[in-house]
1. Check the numbers for Rg/Rh (Cα atoms, Kirkwood Rh) across P, Q, R and tell me which is largest.
2. Given a value of 26.6 for mean count of other Cβ atoms within 10 Å over residues 82-89, point me to the structure among P, Q, R it was derived from.
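Where a number appears in this text, it was derived from the coordinates with a stated rule and is not lab data. All values reported here derive from a predicted model rather than from experimental measurement. Cβ atoms are built from the backbone, for glycine too; each structure is taken alone.
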Structure P
Amino acid sequence: MRISRPIVTATLVLALAACGADAKPAADSKEIKVGLLHSLSGTMAISEVTVRDAELLAIEEINKAGGVLGKQLVPVVEDGASDWPTFAEKATKLIRQDKVATVFGGWTSASRKAMLPVFERYKALLWYPVQYEGLESSPYIFYTGATTNQQIIPGLDYLKEQGKKKLFLVGSDYVFPRTANKIIKAYAAANGMEILGEEYTPLGHTEYSTLVNKVLQAKPDAVFNTLNGDSNVAFFKQLKSAGSSADSLPVLSVSIAEEEVTGIGVDNIAGQPVAWNYYQTTDTPANDAFVKAYKAKYGQNKVTSDPMEAGYNAVYLWAEAVKKAGSTEVEAVKKAAPGISLERPEGLVTIDGENQHMYKTARIGIIQPDGLIKQVWDSGKPIKPDPYLKGYSWASGLAAGQ
């Protein structure tokens, strides 16, 4: 079955509205409930479980430090089950029935787009922790992962600097890869690069021999990979079985972090480049503390990664906005949030008041034989988020139809 844009109609949102009463969080002198909504089962669980774990760690740390406004945070955890309508259903439950103050959740753009009309309908807040394709902003979503000019474009700049002019695009069949590749093709046309092929497979797909042969026969200089979830396991194993290596064919990925490397098997992916904003090896004082705390809670063999760090950050950023507002009331939090800056494991992160995205430092890394990622390039300072790519003349008109 092909996965593309989720269908979340007005009828569905209104039907979901029938359950529950007031969307405002219930007043409680001792507790503040917050929602955590990720895929804990299905094809995306390989990536999303650890984001939930990082958010739980942040909640635990904040509670130990006295909570927020003198109250303890109480997580209400739901499973989106790698199914976009389920994300909309569970978001509605968290808002209407559980009356959470905010929700931290999602991974795929399909899940986010399924939830977006729910949060806008009820004027509730979603903190979305994963890099995405841009061309979107919502007054009821804070985007703590990278947008296009903080990950995809730096990745393309890196490939260009490495002399990679012929690209093959491989992605999962839903909104993020298709929109990202639309942007990549526009960048390529403006930068003297050639797209030799563009292929999509359903989420959860595991048979890649035909696609791998197609890629190798095209003889690209590099592959730009937007596969998501456990499909990456099959793709990289079958790519290696076909005799390909990082030296012969670099595959730059934007959805493979340390956790996914473990699932794929480091022997299948060592030497390949990735584009993110954070790695377990990122050298900051805040990261040393984060890595130690995460391993102490979940096990010394566990790794940290960009999306989980962005989820961890989201809890702290929301808490800071609540403290500044003196309230968990949504409009007060939104008003207080712009300009908030915190030193996080990835470095300085600042909320942009114009679009509710974050200033973030871009980083390119190479997967090492030990499964960690070594940074080989960074942007030097946090990049202002530009989700609609207004600062790039070649991107004019890309937002049409989004």
Structure Q
Amino acid sequence: MPFTTKTVCQALALAFIGAAGAATAQAEDIIKIGHVAATSGPIAHLGKDNENGARMAVDELNAKGGVLIAGKKYKIVLQAEDDAGDPKQATTVAQKLVDAKVQGVIGHETSGTTIPASRMYYDAGIPQITPSASSPQYTRQRYNTTFRNIANDEQLGPALARYAMQSMGAKRIAVVDDRTAYGKGLADEFTKTVKRTGAASGASIVSTQYTNDKATDMTAILTAIKATKPDMIFFGGMDAVAAPMLRQMKQLGFPIKFMGGDGMCSDSVPRLAGDGMSDGQVICAEAGGVEPSQEKGMADFRAAYKKKYGIEVQTYAPYAYDALMTMVEAMQKAGSADPVKYLPVLAKIRHKGVTGNTAFDARGDVQDGVLTIFTFKNGTRSKLAVVK
């Protein structure tokens, strides 16, 4: 039959409808999950570590042919964004993910970026799990979309203070923070515990100083601290600032004990500090950890991570991996990737992962969060204890 203008138009219309239908079907077969961290700037190595952990989860799920939800297979697509550790950029990125209609978000990395972004996800009804932001303010907002699968600073700061006083015998403690939501929050919790309970062991805060998260020269504040004759410095901040501080402490002739939280507990600290740190000098804590019975799962993850990326886990890759797996399990149990339907299931989930068991309390904080205390020997991080 010869083609007429009418038959050509009909054919084009049918082709368009078919293509649109195929595109719609394809869209329905995809679940988009956002991930945000600082993958540029001074803590990019930590942000990339988080992203790598989330990608491992996505790749593992997709390698099985996708995720089965209500009898249908879905491919997980990770939309990874960079907030550079900047609160303003974090809200811009959050809006981008909201506009993209992601069905969940893993992140952000730091407390200073997670907190402002969380309001945008709450307004859009998008569930968010941070695997690394520890400020209590994040969950104090009481948004029903906010979750975290690590211990918060209300647990981390006091645990470090108790360890400093009871296990290290610290008496004269100087405190420095970088004025970020994370650094200040952690230092405040540490300080409150020392002031409240230190009298029994003779411990006290002898100096309080401040820097910023981009500082490289801490000579002035360290000189002021040295004059107070401390036997330990507690630092609330990240490894990119902790490392030059350690080098300058040595230059000033007082390489005393140096304690901090998860932000300075990465495997990059020895590399960044060089000969500025000595074995056993640095004590830090990761806001997470596994009991002895769960150590094999974590060890297997670390081995798989190194095989995949050619580098060691920095800090929170396992928690980013578990955060994404927890979110997907909630979708499966709800029988839907629609945030409205799976959010109530996520709030009550009990996920068994490589970092242990994940369940959330009424605020969205992880239940029974544990902490791991580390030091460094021969340039390698070494576990000292798992505490609560």
Structure R
Amino acid sequence: MDRLKRFPLPGVLRRWLLALLACGVALLLVLQASPPALSQAGAPSAGPAEIRGVWLTANDMPILRDRERTKAAVAALADLHLNTLYPVVWNDGIAYYPSAVSESRGLQSFTYRGFQGQDILADLLEQAHGRGLLVIPWFEFGLMTPPGGELARRHPDWLTQRQDGGRTSISAAGEVAWLNPFRPEVQQLIRDLVLEVVGTYDVDGIQFDDHMSLPREFGYDPFTIAAYRRETGRPVPPDPADPAWVKWRADRLTALMEGLARAVRSRRPGAIVSVSPNYYDHAYKLQLQDWLAWVRRGVVDELVIQIYRPDVESFLPHLGRAEVLESQRKIPVSIGIMAGQRNRPVATELIEAQVQAARERQLGVAFFYLESLWIPGTEVGEGRAASLRRLFPTPAPRTRIRPQEAGLSPP
């Protein structure tokens, strides 16, 4: 601006030039802070490709365990321009792949294979990578475990409890127990399973969901009570919602996630650490998941927020929350959308409206789950396919690491 003082200009012209310069600076700052704009087709015009994912659950095992059905499903998803698969690898205390870690601990007496004897995860990786899709295995149960399962029976001291001594809660999976995330033995088990997956298979990352958590009513076991008293000098608050008690436990879950992320990146450089929690207020206050801290600390590379709502009106407010916008400026963020439960598909029109709302805000999407999203040979399936073709008319390939880049030998 000092240069303008060297030339005598009429007062009106000088003020006009100064205002124009100020507007240009302001516009530049806005553009630098804004997320990528959408193209006419609805896909981000710059930066990483938007996430277009689908979870493959235990309900999808009839597809995943049959090699030909897996091949057909992957081909269909690729043709519909999805780009990321999240297959379950840890559910109900069972590893859905040949796991030496599980068998060495006596957690399963069989190897989970396909109908043709194939390694399900290896087969899916071959099919998906051949069609340009990323595969990020999903530790669905996380710290949750069946109360009557082998893990709970062998290691009852690994379970945490409520203040009344109860060790179970009711979830979407029924009655479940919770592994104590503050015990070194539990942390080691999860770490060993995760490193087995990223170290054995040519995966593109690993995902934890809302079950890598602890319901706030839990943590009243002797081990955790002693740790809290030792570190704070105070007794454990009787109120599970006490802010200091919530934060203490949430901070230790954050430390667990930091350790897992470091281990994954050390074992497989370039691997994506993905998390799919509930919206932040629910995740932190009720499940002790401070995922915003995970984003801020660089613990996670990808965020998929579960917003399962029965209508658009209750869905929309979650898309513009401050923590979503902040995360969006740092890493790829997408929204988990419910496609239905077994034999209860969500209306295609609602799915389409929620997807469009998310993408208008430069958010990716992930569908829960394959069987309810795409049902081949049915009227629902044909409607879904037509809708997905409208929503995603062009591909959005995501960049994946190669075995050599990750310091591994090709499979």
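1. Largest one: structure Q.
2. The read-out was computed on structure R.
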